[in-house]
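So, here come the structures, one by one.
Laboratory data are not the source of any read-out in this text; all were calculated from the coordinates shown. Keep in mind that this is a model prediction, so the values were computed, not measured. Cβ atoms are built from the backbone, for glycine too; each structure is taken alone.
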Structure 1
Amino acid sequence: MNASEEDHTPMRPADDFLRASAAIEAMIAAVRPDQWDAPTPCAEWNLRQLVNHLVEVNYSLAARFGGSSGGAGDDPVTAYQQSAQALSDALALPGVLEQTYPGPFAHTTGDKQLQVRMADLLTHGWDLAQSSGVPANLPADLVENAVGFVEKRAEAFARSGKFDTPQPIDATAPVLEKLAALCGRPV
């Protein structure tokens, strides 16, 4: 048993991002070269454009938090790794989660913006799996947390235009499908 289990200290948000990011990185690495032009559940993006979006959002949030920025490169795996590292480094800056920043929906704390990032990242993990056939081996506890976060905000997210209108889903559906449906994916 580790110290976190002994004292029931929850994971730090930055650690949660690293766990989710590692799972997404493994999925990206498993995409075959002939799949990058495949369509995704995000009608405006093919698979490569979806990964570019993940990279761009990581860098955008890292820069907002006072870290480094960058862009999508020629190699999707390397580009994603570098963007995730940039965001991870920014999350290590003192007080970054407690400060308030302008964001895509409103001025909110870094913690809330990271929660939006996590929901977006994990939802796009579902998109990536649907498009490529790569298993969506995403941390179930993080997906469950994202469902709880999005459930309270799904209608507002849809009104913002950043997410699609929530879709109906059976209450017994797997948690990742629930997240996808909350974010507008027909599952």
Structure 2
Amino acid sequence: SQTEEGAAISGGVDATVGSFYAGAWASNVSFPGDDDTSAEIDLYGGVRTEASGWNLDLGVISYLYANQPTGADYDYVEFKAAASRAFGPATLGAAVYYSPDFFGASEDEATYVEANAAVSPADRWTVSGAIGHQFLSSDLDYTTWNVGAAYQLTSNLAVDVRYHDTDEHDFGDIYGSRAVASLKATF
């Protein structure tokens, strides 16, 4: 949680031209011991294509943090490569993210790998989950996982309830287990 387990309000806008996409996303944040940093703003772009039944996504994401304290090193860039494929009502996917200068860790490289799956067992329902591993050059590696269900209330409104956890609770509260409910509106 980037809000010390409080509520987060986020929003974004995306544009697509052919296979190319770009967008921006923002959310409130609240870090322990940091009363200044107030928002995360992500700018991203890339290309999505299809090859032999696989959906491919190659992109770059710039994470920016508003009002970070003097000397903080929160901003970073991440490169993404993802692939997914539908098998009937199920979709299987994998992704790799790489940052040469990861969040809050000056000169610390990071690579995150993830496998994910989703299935639609009934109309409007999706059950999904993911397992991933964060590799850091500082040897503070950890494994993440989540599982949850989403229900499409209307064509523009969905609710998702999800359990998140890691294998490194000793790293701090942000690495602990939690259940998260979200409401997503699309226009």
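Couple of notes before you dig in:
- Value 14, 33, 28, 19, 5, 0, calculated as P(r) over Cα pairs in 10 Å bins from 0, in percent, for residues 67-162 alone, assigned to which of 1, 2: 2
- At a computed 21.5 (mean count of other Cβ atoms within 10 Å over residues 83-90), which of 1, 2: 1
- For -18500 (helix-only ellipticity at 222 nm (-39500 (n - 2.57) for each DSSP H run of 4 or more, over all residues; to 500), calculated) the corresponding structure among 1, 2: 1
- Which of 1, 2 yields 20 [relative contact order in percent (Cα under 8 Å, 6 or more apart), calculated]: 1
- For 3.6 (distance in nm of label points 7 Å out along Cα→Cβ at positions 43 and 75, calculated) the corresponding structure among 1, 2: 1
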